Structure 1
Amino acid sequence: MKKYIVRLSKTEQKVLKELTKKGKAAAYKIKHANILLAADVNGANKEDKEIARMLHCHVKTVENIRKRLVEYGLEAALERKPPSKPRRKKKLDGKQEAHLIALSCSKAPKGRDRWTLKMLSDEMVTLAIVDDISTETVRKTLKKTN
């Protein structure tokens, strides 16, 4: 027995059919729209296994889309699931990045032709701009800023 029943109104059906016919949306949105249209009790009313086989996805995907529609509405069902974990905090803020860039553009220490990533990371810690920083963070930051 299905716990989350898809009942689309005529306008919702029209919106979803338009979305699938145009084909101008992201592929996942079109697939989600097709899942909802196939699961609609006022429309095709297909079983989850049949929908999954027809649209080449997992049965759990069909279940999750139906659940999202019932709990959060049509827009949420069409979108991707929001990430459960927050993104990682940036290691350097804008001011710290500016210090790093200025340092890398400055004259290298005595006996050196240029700054190395290790020297830059050590200098950032020595100047108390950051508590700690990896050479990889320095590399990515400098590459990003060219």
Structure 2
Amino acid sequence: MKEIRRILIVDNDADTTHLVKVLLERTGHYQVLEENDATKAHQSARNFRPDLILLDIVMPETDGGEVAAWIEADPELQNTPIIFLTALVTRAETKSGLTIQGHPFLAKPVSIPELINAIEEHLPVRALSHVTLPKERPHGHS
């Protein structure tokens, strides 16, 4: 069984976060926490311990860049991958391998398959100490 990964989505648009939450949780692989107040995002991340953070860039009180900076400055969270969501870029730009503050980004409105691919690509590979998984038989590549 696949481990449920925790995703924090920070966006002031509650419709967006709710839709993403429903669609991601429907896959059965993710538990999603919505945070619509960017000023609370850092505290939410500390409480929730997400495996990955989806972060909107343009928000009224605090922009995503600032939220990312707080997270990176927090020793408990600094290794958490962040994917920016932004309406300011085109789909072509997201495929170009550019980053914003060193983080990957996706164009809004995001397509869920694209979002899941990005999440899977950037989730940390963790050694699971609390679960013993059956050893997989080695196949071809290491």
Structure 3
Amino acid sequence: MPKSDYTAFSALDPFFDVVMEGLSKFADGEHYFDTLADDVLFEFLYEFPGWPRVTRGRDNVMALYSGYGRNIRLDRSDSLIVHPSGEGRVVTLEYEVHGKVLATGVAYDNRFVSIAAIENRKIVRWRDYMDSLAAWTALNKSA
């Protein structure tokens, strides 16, 4: 799918950009969602109210991220560190994202570690770790 077809997810563009930069040597696709295998397994290894611990399938991942822009808009991402192993079959990414909580205007700054398992240049498993306290604090703080 051409990148322009993902405009509904534009609130996440800085996330997509930093991840695509980190995976550019290891996975194929014009957009982040294009790098995902159809039956990709996503594991979110943190507790966050309303967010599932496990999601399977590219379409389900897209549905999960579809509401993100109603709450948070990312402005930028940075601090990317890429740790490939197993000849690029597993890539660990460290990165930060920054933006605002739309309801309050409160700054949103978060750190992530994401581990991508890659087969045939597609992501087949994604394990995500984030600073859930930073997210919780930003989403529950008044302006």
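Computed from the coordinates by the stated procedures, all read-outs in this text should not be read as laboratory data. Note that this is a predicted model, so its numbers are computed, not measured.
What the table below lists for this structure:
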read-out	value
When relative contact order in percent (Cα under 8 Å, 6 or more apart) is computed for each of 1, 2, 3, the largest belongs to	3
Structures 1, 2, 3, by Cα Rg over 2.2 N^0.38 Å, for residues 25-96 alone: label with the highest value	1
Structure responsible for 34, 19, 15, with Cα extents along the principal axes in Å, for residues 73-112 alone calculated and labels 1, 2, 3 on offer	2
helix-only ellipticity at 222 nm (-39500 (n - 2.57) for each DSSP H run of 4 or more, over all residues; to 500) from the coordinates reads -9500; which among 1, 2, 3	2
